[in-house]
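The next part holds the structures, each set out as structure tokens.
Just so it is clear, none of the values below were taken in a lab; they were calculated from the coordinates. Nothing here was measured: the structure is a model prediction, and the numbers come from that model. Cβ atoms are built from the backbone, for glycine too; each structure is taken alone.
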Structure I
Amino acid sequence: MTDRGKAISVLTMNTVAFTVCFAVWMMNGVLITFLVDNQVYDWDKATMGWLIGIPVLTGSIIRLPVGILTDKYGGRIVFTGVMLISAVAVFLASYAYDFWTFALAGLGFGLAGTSFAVGIAYTSVWFPRHQQGTALGIFGAGNAGAALTSMGAPWVLQQLTDGGADLDGWRQLPRMYALALVVMTVVYLMFTHYRVTEHSQEKTLVQRLAPLRHMQVWRFGLYYFLVFGGFVALAQWLIPYYVNVYAVSVATAGLLASIYTLPSGVIRALGGWLSDKLGARTVMYWVLGGCAFASLLLIMPRMDIYAPGQGVMAARGGTVTEVSESGVVVGDVRYPLTVKPEAAVYDTEQALILPTGAFWQEPVVTAGESVTKKQLVARGVTHVYFQANIWVFTAIVFSIGILMGIGKAAVYKHIPDYFPEDVGVVGGIVGVLGGLGGFFCPILFGYLLQFSGIWTTCWMFFFGLSATCLVWMHVVIRRMMKARAPALSERIEDHAAVPAGA
């Protein structure tokens, strides 16, 4: 087989294996929710959050050492080990019976999440620099495994438990996932080939970790905290968001959330292709700017607010002789009032896109009452109604998912350009930061909601983070152009012209 054929075979196997591993990585969310909903275990929300988050945390913090092992021993060996160890842990999860046994099992099969760091390093060594963005984007489409578990696992659990009649049947689900991992491992070994980067086995641990002293590694990590960590966080957060803000059922919320999750994984391949054609930095400008703008649109919460408006005060004292919706008469002076418009009552089934408001005045005095100068005779009422239309909301969230999917590929396009000999290590730490975003962001959203009582605080956070990343990237680029030469602006995507530390 030619090198080109081997590269295509490795890319295909990496993508399929990553899809399976990502599906396994997200299994706990569906399984724990099913067990609690069916009262198999009486866990509170905090306990559920920990059990769901433990595999995500493991799969994040172990990415760096797994990336180092991949650079040293090659992706074929390490990927095989990751899948086999995860398969054992998933199988043992079928025997779990309390919090601690579920937690230990989650720690084990959370290793499946490290498959991303392995695949990034292993894929990049098979493709030339000008094709790495496309190849890594195709590989990253394996994120769709999360959507496959979200949509498929609940149905499988219903079949395994006979619609809830035999709840102990849930134990077959982890065994099925374990079997899928073992079968995938066998197929993977049949169609992949050994390769490592030149001189990679000669490096010491200190030399392997040396790239982490460069600030751009942490800058890329912050980008990935947004586009990957934000993606994982929203995949979990959107379901309670829809249920609480729009009062839809859990099933409907899950379906609406899948509109966000599924395309984001698949579109990653397009992000890689665009990064090759336009340059990763150009793509990131659009991604960060688009995320900031879309998040800004979502900050305004759904509201139905009545506030004091401009009232009417008596110009001089006297006795009220007439009171109606259209005016108040005090002595011989008539004070006209703004009548409440019919448009102030809104049909909640009507699709309203923009915030809508109305103003009117209501008498606060009665006929025969004596009033003094400057006394209020009619109060003003301002009504502001914003439906935050569910379909407009879903469309904007869908666009954020698309941008994050493209951004995930663009971030990882930077790594082999800047660190071609250390893709595993740098990709590992960037993946760690992204995974930590997926673990900590839902916790942060919960605290923001608890503190403010406003669900849209999560979009305030995303706006601030997107704007920070955008400004940081732009400042670095401007500093680089100023330090080097004005002509560099015409060659900004020419990687040979990119100085170290940019």
Structure II
Amino acid sequence: MWRDEARHGLLALRILNDASYRPVYVPTIADLPALMFYLAALPIGLFGPTPWAVRLIPALCGALTPLALYFAARPLFGTRAALLAAGLLALSVWHTTLSRFAFPTVFGPLLTLVALGCLWRLARAERAGARLVLALGLGLAVGVAVYAYHTSRLTPLVLGALALLWFGRDWQAWRRALPYLALAAVLALALAAPLIKYAWDNQAAFGRRIGQTSIFNPDSLETRAPLARLEENLGLLLGMWNERGDYIGRHNLPNAPMLDPLTGGVFVVGVALTLASLADRRARALCLWLALGLAAGLFSIEAPHAMRTVESLAPTLLLAGLGADALLATLSRLRLRQAALAAMALAVLLLNGVRYFVVWPAQSQVYEQFYVADTHIGMLAQRLARDPALAGYRLFIPSDPGDDDVLRYLTSNIQVGYFDGRALSDPPGPSALLLAYGDRPDIPLERAAGALGPGARVLARGPRALTTGGPEYVIYGIGTPPSQALARAQATICNVQTTDCAP
């Protein structure tokens, strides 16, 4: 887990356990609208504070997003291009990575796509009942989207700009659609009203995170003038698809392009075809959508940033789908279309699968971006606390007052004592287990053994840390805990590592 994910889990737990805590926006700890925390409260309440429970809702939203892309793209670009775009999105490492985090980042693209699908159909629907349903869907999606990630504040702008472009000077279409668009706007405003009120009453808190990451913040201005930063960011964003992507190991294989080579190639084809067809309002709408999706990344530091450009993900893969469709149409004349489609699907699957499952986890600069030892200690503590064979044992875990959110979240439903690097929080008694960091040079292991008292011994070691080569954790004990219980608790943790746990 990453620290911020644990903080989001802790906020969900507070919503579950404190009936008086019903935030609209959380300015401290998370600096996010509270939608994510309410949604995460359900799986955490059902399954307990685990990594996958806090990540479940974003993962489900990520899984639905390819369907939403198909829903949005099909009315404009046809079934084949929409299916290809949805397939490429489903296999995209960029999308998969953001979908596995306990962040509301992926809520925005899903809701934006649902809103766009409703908008296109509303423009064409003949029956009043269908237009009413589509207007309600449009307003609901836009009203909820603003409670997602910061970039989702662009969703009303995207929908408004695309509606203006799409209806243009077709006054008859405007007269037919305007009452339903007004209904959608009223519904969106009603849903967004609590957040709007919070933003008005707490302007500094609401805008703090955007101010911190803006190219106009004082720290950024000390190193680069705004126009120079904009020029640099534009170049970085234009190169992120096929040249150099996000350098942060949590979001991307550091500095690798955001697209695999094949998807990146058909994306270039799609861009070329779209730019050559700007007389078609569909092409203009797609270009405007992509530009607005990149806006947050253009005006922020650390470009290219996978999360701040997440609203560009769907138009990016739609352009790639259009490029793939054009290439397959060309090959169909040579009777190679089916073979080419199968080869493309397999190649994209392999390219993204190898990167995600093989190359990425082996990178030490990626490993150090996460709280791996804390995550494993927290998971291990849960399993040890639930094992009936260890019912009489006191359990102690590390305590770092400055940054222990992962451990706080993962052990929030069990009773534990703490080891602050020098002493235990409570007397251990005759039977106790201490889970100590194994790769922290500032906390000597012999100090952990001494804290338990005479007779303490090493019972097991965790998997080796990629950064130091030392064990992630060491289990010390006094008494005679059954070795089978320790083996059961460690089984999953050790099996997912590249090296087995040491005895």
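General remarks:
- Each of I, II could give mean count of other Cβ atoms within 10 Å over residues 379-386, but the derived value 16.9 comes from I.
- Parent structure of the calculated result 21, 45, 21, 10, 3, 0, given that P(r) over Cα pairs in 20 Å bins from 0, in percent is the read-out and I, II the choices: I
- Cα extents along the principal axes in Å, for residues 107-274 alone derived as 54, 47, 30 - corresponding label from I, II: II
- Highest-scoring entry among I, II, by distance in nm of label points 7 Å out along Cα→Cβ at positions 139 and 331, is I.
- Entry that produces 14.6 once mean count of other Cβ atoms within 10 Å over residues 307-314 is calculated, selected from I, II: I
- Structure from which 23 was derived, relative contact order in percent (Cα under 8 Å, 6 or more apart), options I, II: I
- Structure responsible for 26, 24, 15, with Cα extents along the principal axes in Å, for residues 3-58 alone calculated and labels I, II on offer: II
- Entry that produces 0.35 once FRET efficiency 1/(1 + (r/R0)^6) of positions 155 and 435 (r between Cβ atoms, R0 = 25 Å, to 0.05) is calculated, selected from I, II: I
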